[in-house]
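> Several structures are given next for inspection.
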Structure P
Amino acid sequence: MSHTPHELHEEFPDAIEKMRALKETNAHFVKLADEYHDVNREIHRIEVEVDAASDFRTDELRKTRLKLKDEIAQML
């Protein structure tokens, strides 16, 4: 298990400029990116044991993060 945050700029390093442009012009992209950030931060806090969560909750958060990442990838 990795304790490294999965920030969008790290997940899509070749699409940083496109992400910036979408954040300025596409409200749906902004919503997805914000939700991804929130879920990703929650997972990271669980992994580094700042917050506690059940295995089920952690798995559900990871599934949500993956779904959001897939949607973002399609937009990029």
Structure Q
Amino acid sequence: MRTEKIIFNLAISAEAFLAVYQGRAKNISTVAVDGRRLEFSAEKVKPFLTHDGVYGTFEMELAEAHKFVGIRRLS
């Protein structure tokens, strides 16, 4: 199975992420380090949410047909 890895940075304050819990936001849209636009469900980064928010560099792994495999924090 061929996979693709996309690296991106996030800086989302806890206050901004609150919109996800309130149902006002469902997706995150960001630009990957290679310049591609990346949009995905905010649920994918909930495991990385702290009292400060979601911050860091992440790597998303996608299988063929852009099927989500996983996400991990790099820093």
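Laboratory data are not the source of any read-out in this text; all were calculated from the coordinates shown. Since we're looking at a predicted model, the values are computed, not measured.
> Which structure, out of P, Q, was helix-only ellipticity at 222 nm (-39500 (n - 2.57) for each DSSP H run of 4 or more, over all residues; to 500) calculated from, if the result is -3000?
Derived from the structure labelled Q.
> Let me ask something additional. Taking percent of Cα pairs over 21 Å apart as the criterion, which structure among P, Q has the greatest value? Walk me through the numbers on the way to the answer.
Numbers: P: 27; Q: 24.
The structure with the largest value is P.
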